[in-house]
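As structure tokens, here come the structures.
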Structure I
Amino acid sequence: MTDRSAVVDKIQTLKKKKNALILAHNYQREEVQDIADHTGDSLELSRIAASIDCEVIVFCGVNFMAESASILSPDKMVLLPEISAGCPMADMITVGGARNARTDFPGFRYERGYTYPAEFTLKDIKKIHPGVPVVTYVNTTADVKAESDICCTSANGVRIVESLDSDKVICVPDKNLSAWIASKTKKEVIAWDGFCHVHERVTADDVDVVRQEHPDAVVLAHPECRMEVLEKADHVTSTSGMIRFAESSEAKEFIIGTETGLLYGLIKNNPDKIFYPLRKDMVCPNMKKTSLNSVLHCLESETYKIKVPEEIRVPAKKALDRMLEVN
């Protein structure tokens with residue numbers, strides 16, 4: 001028995017003993033995806049965990065994902081194997097205080113909206129635009145969700161904005177998702193200047209290069225990419241949307257414009273199709289922090305516990321519930 005198989009066996013034994021459920025985001029390491037009970041995007045996994053009879057949720061992802069699981073499953077123990085696994089984009093917005101604030105950009109203007117730099121807080125923007133509903137991407141911390149009117153995902157952002165009885169909305173924190181939403185609605189989108197560094201690095205030139213290399217491939221891009229990239233893509237969708245599209249499409253080759261971890265499941269579940277990364281360096285270091293050993297340690301020592309306080313959990317859940325009512 002190899003060291004790796006021994007670790008896997010210990011994980012499976014502890015999982016059964018503690019009635020635990022292991023969740024792994026699509027961007028996790030291959031070996032972590034392999035030992036998970038479920039893989040998927042962050043909100044999808046949290047909803048699955050809430051519907052399953054278990055006592056412990058091991059969330060192999062980043063901090064805000066474990067928080068979402070805690071919001072939807074307050075009576076279950078939620079464990080994050082790597083406490084330092086955070087999301088830089090989520091940390092680009094705060095409710096009312098600096099947290100890794102970026103001050104190296106001037107902000108910019110859309111055709112019908114504008115963004116605010118991160119030295120502002122969400123409460124600042126709400127004061128500047130009183131009464132304007134706040135649509136918060138699920139890739140945010142629990143306290144930001146709690147300060148919001150409704151949440152959205154990368155898949156339903158346009159639908160959520162259209163559902164609101166307002167001709168103006170505040171969208172936080174991803175400027176690229178906000179730009180995509182703004183291009184699909186007549187409403188004014190007031191955006192934050194946050195971004196995912198993995199998706200932000202991709203350019204239109206990257207799309208041109210990879211198309212030349214694989215002319216028969218369909219280009220799928222995540223809406224966290226820049227508009228110049230989305231405009232060149234054949235299909236813009238979330239990670240779950242990419243999985244569904246690839247499985248149902250008659251095409252045989254695909255260029256995947258998101259974190260490279262998604263390719264593992266795509267290749268494994270579609271052996272008759274070929275998948276290429278839009279850029280080989282679309283790798284999130286935080287998503288790769290979780291290892292088999294950290295999952296084992298997490299189950300052995302029950303660390304690190306993620307528990308959202310009730311005064312934050314309740315309003316945050318309301319924002320998530322309002323989104324789910326639209327769906």
Structure II
Amino acid sequence: MTDPVEKALALWGMTGASCDFVAGRENRIYKVMHEGATYALRFKRPGYRDLSELTSELDWLAEMARAGLGVPAPRPSRKGKLLESIDGHYADLITWLGGSPLGRSREPLTLGSPLRTFTDLGAEMARLHLACDSWTAPEGFTRCHWDAEGLLGDAPLWGRFWENPTLDAPTAAMLRDFRSQAARALAALELDTGLIHADLVRENVMIDGTDLYLIDFDDGGYGYRLFDVATALLKNRAEPNYPALKQALLDGYLSIRPLDMSHLDLFLALRAVTYVGWIVPRMGEPGSSARNTRFIKDARDLCGAWLAQSAAHQGG
């Protein structure tokens with residue numbers, strides 16, 4: 001694929017800037033250096049988000065940056081637009097946030113001060129939620145919904161996880177049971193909801209000295225605040241000090257704003273099953289078989305534990 005990089009740079013008044021390809025999945029991203037500043041030029045994957053969703057994400061990011069959050073700030077083009085269309089591609093330009101990811105998937109964490117880092121992450125997540133609640137989104141603001149329907153409905157955002165074709169019969173039955181019981185539980189609970197990042201995995205949290213940044217809001221939308229907490233914790237469960245990391249993150253969050261954490265186990269299970277659906281259309285990608293096996297194991301463990309806990313609580 002050839003991206004219209006030079007045409008895009010011209011729209012932002014950066015013709016001839018240093019530009020290097022760095023990543024490609026939902027976006028194709030180039031690192032741009034111009035007049036002493038560094039940016040990320042992003043070409044959007046066709047069909048993944050519509051125009052209103054893309055412009056809404058940029059409006060949201062701009063407001064969060066103005067609120068002082070450690071997030072990428074969109075830079076307007078020379079026409080004053082945050083999103084440009086170039087040869088059939090949507091593109092934007094955002095500030096490049098330095099540092100290194102909190103960690104890499106399936107690799108042990110190597111943080112110098114892990115408890116402090118997770119405390120800071122919890123606090124920054126809470127600040128994000130506070131800033132979102134203080135903001136009145138503009139008319140036409142459109143983002144996806146990580147609500148009960150988006151997680152457990154007939155057409156979940158990341159796919160019908162209970163129909164993953166690789167599930168054995170007992171696991172498929174368990175996930176169907178979980179889907180049913182989790183839906184009833186969510187309907188009975190009054191939970192904190194609003195705009196959330198929805199993808200605070202290790203790779204989307206950048207550490208630069210004592211600074212911590214949140215990047216990649218592609219999947220952000222309206223949902224349960226516990227879903228953000230669960231996402232930040234899920235892939236760290238194998239760490240030997242996971243209980244301490246978990247407590248540090250919760251303490252950091254609660255130092256900024258209140259949140260009822262009593263249903264966190266449910267949301268860890270909900271987050272786990274989303275990956276079982278997400279992997280299905282990606283089965284042909286390299287490494288997908290191993291990832292699918294891990295996702296199913298996580299979902300089986302967490303859903304089984306929550307179902308057992310619910311049965312014990314109900315006296316069943």
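A short reminder: the numbers here are calculations on the coordinates, not readings from a lab. Since we're looking at a predicted model, the values are computed, not measured. Cβ atoms are built from the backbone, for glycine too; each structure is taken alone.
Say we calculate mean count of other Cβ atoms within 10 Å over residues 244-251 for every structure; which of I, II gives the highest result? Don't jump to the answer; show the numbers that get you there.
Details: I: 12.9; II: 18.4.
If we compare mean count of other Cβ atoms within 10 Å over residues 244-251 over I, II, the biggest value is for II.
Work out which structure the value 0.40 belongs to, where FRET efficiency 1/(1 + (r/R0)^6) of positions 76 and 204 (r between Cβ atoms, R0 = 41 Å, to 0.05) was derived from one of I, II.
Numbers: I: 0.40; II: 0.95.
Corresponding structure: I.
If Cα extents along the principal axes in Å is calculated from each of I, II, which structure is the one that comes out at 67, 41, 41?
Numbers: I: 61, 53, 37; II: 67, 41, 41.
Matching structure: II.
If we compute relative contact order in percent (Cα under 8 Å, 6 or more apart) for structures I, II, which one ends up with the highest value? List each step's numbers first, then the result.
Details: I: 22; II: 18.
That would be structure I.
From I, II, which structure was FRET efficiency 1/(1 + (r/R0)^6) of positions 188 and 268 (r between Cβ atoms, R0 = 41 Å, to 0.05) = 1.00 calculated on?
II
Please state which of the structures I, II yields -14000 when helix-only ellipticity at 222 nm (-39500 (n - 2.57) for each DSSP H run of 4 or more, over all residues; to 500) is computed from it.
II
Compute distance in nm of label points 7 Å out along Cα→Cβ at positions 132 and 172 for each of I, II and report the one that scores greatest. Write down the numbers at each step before the final one.
On the way: I: 1.2; II: 3.5.
Evaluating distance in nm of label points 7 Å out along Cα→Cβ at positions 132 and 172 on every structure, the highest lands on II.
Looking at mean projected area of the Cα convex hull in nm², for residues 140-219 alone, point out which structure of I, II has the largest value.
II
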